[in-house]
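Take a look at these structures.
Nothing in this text is a laboratory measurement; each read-out follows from the coordinates by a stated rule. Note that the coordinates shown come from a computational prediction; the quantities given were computed from them, not determined experimentally. Cβ atoms are built from the backbone, for glycine too; each structure is taken alone.
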Structure I
Amino acid sequence: MTTHTFRHDGRTYSVNAEAVRVALADLVREDLHEHWVEIDGARWPVKQVFGAVTGLHRSAFTSHTALRHLQALKLPTSLRTKGDVHARTNLSSVSSEVRPGLAAAFATLLAFLGSADLTGRISDLEARLNGVDRRAVSSLAEEAGMGSELLRAALLVRQHAGRLSDVIHAAAITLVLPKILEDGERVVRRPSLAAGNDLSRPYDLETDRRIAEFKVSVWKGADAMRKRGVFADLVHLALDTSGRRPQLYVAGPPAIHFLRGARGTAEWGLNRSSPRLRQGFEERFGPLDVPIRDFTAGPAGRVELIDLTVLLPEVAAAII
């Protein structure tokens, strides 16, 4: 693992990619403006990342300073060093069978992303979904362009391009809503369609009958961060005392298999989570040495684990 040591304003700093991941574990990704750094497939604002990993106030450095040091960790960024082969899209590396579908997927995404500001568009949809019932969701999804074609395109492009997490997260939730809302059930709080929750919206979805978190990340084999993330969401849902049905929606069987079969402990699963979540676990469920699979079957047994590929078979091939 590359470790980068440098001096800034008279102090010496030593960072590596894992330290960056740890620093970001409990943060909500801010909106992108111009410069970004990619961490595990998600693009973050460079000043947010550099400030988090160094502890520096953002007024103490420029975006270009942050880019230079993050590039030294071999992380993809919006500005690349001269001659970096990853700075260009190499279409020759994409098979001839994939190119037509990928081109069509890019066209679908460009049409969607170019029609309006994404942040404003998602925010508007979140506001309009607050208080709706099952019948209204489908028409709102159609008006917003959140259809299966968009989700399928975003999933395909994500395999070959940068971050599309917010589009995928928003489209998946919007498509699932009309399939899961029961007669008379209503969304009672503005849903968190973009990836990452804030303090005012602790769950991705809250209705008068259920609370839910959505994990649409595709597991690739080396999934330590994804495992910790899905376990943290499971604990978060298990801690709820509202009496509503807690549900965890995941992209394919691997996440469910992990939660039901992992011998690793809750200590490992939560070691990158917030102190508040760890404290809540210990106060409610006891020591953190319980195996994840035992916690899933026991204290978290009431949390429903739901495979999104079953609910969205039209995009299952792109998810799995």
Structure II
Amino acid sequence: WIMLVSILTLCCALIATLVLPLYALLSKSVQDDKGNFVGLDNFREYFSSAGLIESLWNSIFIAAFTTVIGSLLAFTFAYGLTRSCMPLKRTFRAIATIPILAPSLLPAIALIYLFGNQGMITGLLMGESIYGPIGIMIGMLFYIFPHVLMIMVTALSITDARLYEAAESMGAGPVRTFFTITLPGAIYGVVSAAVVAFTLAITDFGVPKVIGGQYNVLATDIYKQVIGQQNFSMGAVVGIVLLIPAIFSFTIDRIVQRKQVALLSARAVPYHPKPHKGRDTAMFLFCVAVSLFLIGILATAAFASLVKFWPYNLSLTLSHYDFDRVDPNGWSSFY
């Protein structure tokens, strides 16, 4: 009876939190503003709007670019943590996972303080504006990096050391070993990490809302349709369109996970890297650069929260943490 009650409770929870919201979204997408059934008219209107189609392609472009660059950065960082003998591995891992606790709004706000119209180092953009795709992509890289890194570290940690011993005994060089053992052994994790990165990037609202400027994406279009124009039907349509790539990514991830089960369940001998001065130095410098970027974003946000009036009065104050000035509930909203 206990198991039956638990299963029924779980089913009810899934219906309440997943099925019913999806049903409401789907039903609203085929209704007009008066609640009348209009079939696919809303979808035809959406795909006939040049502005909304542009937002769709913008979202795909941002998500694809962020996925590729973020996956490369995270894979290299994870490679340094698992396949090198560089110092400060625990420190680098701790720094790299801190951003997972930060909301996506934080990197966007920090980038404005760094590269905005009155930013500290705006000149580094050489005339380009941070408000748009450049800012969105940099903010997204900060946001998705720790999520992707954790998957990459796991993927690179499960390779059987006996494969490397066999490759070494057969005279395989480092490059050939990487492409025949390391990469194939981690490919499922790489694909899974890329899926996570793409889903996070295409569905995030915080970064493009804060720093996107006039560069529209699907996540901000939903906000504009529902909050700005009170057009719930079109907002539901945009939500459905945004849901499609997420479902596609989830399907790919499930297929990859099934294939990875056999690899994870095999009895593998843990791999322990051997010291290599050139590789270890290169990995150390790379991890330092990435860590400085992450710390720089976090430190900028923390510093800006203490500045009295940016950029005219840079004296430090805790008055911004007096939430009673902006919210009648004060700190109670936080708790």
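Observations, loosely collected:
- Highest-scoring entry among I, II, by mean projected area of the Cα convex hull in nm², is II.
- When distance in nm of label points 7 Å out along Cα→Cβ at positions 30 and 150 is computed across structures I, II, the figure 3.8 traces back to II.
- Look at relative contact order in percent (Cα under 8 Å, 6 or more apart) for each of I, II: the largest one is in II.
- Computed 10.9 for mean count of other Cβ atoms within 10 Å over residues 14-21 - originating structure among I, II: II
- Value 5.2, calculated as distance in nm of label points 7 Å out along Cα→Cβ at positions 22 and 142, assigned to which of I, II: I
- If helix-only ellipticity at 222 nm (-39500 (n - 2.57) for each DSSP H run of 4 or more, over all residues; to 500) is computed and equals -13500, the structure in I, II: I
- In this comparison of I, II, the computed figure 4.0 for distance in nm of label points 7 Å out along Cα→Cβ at positions 54 and 238 is attributed to I.
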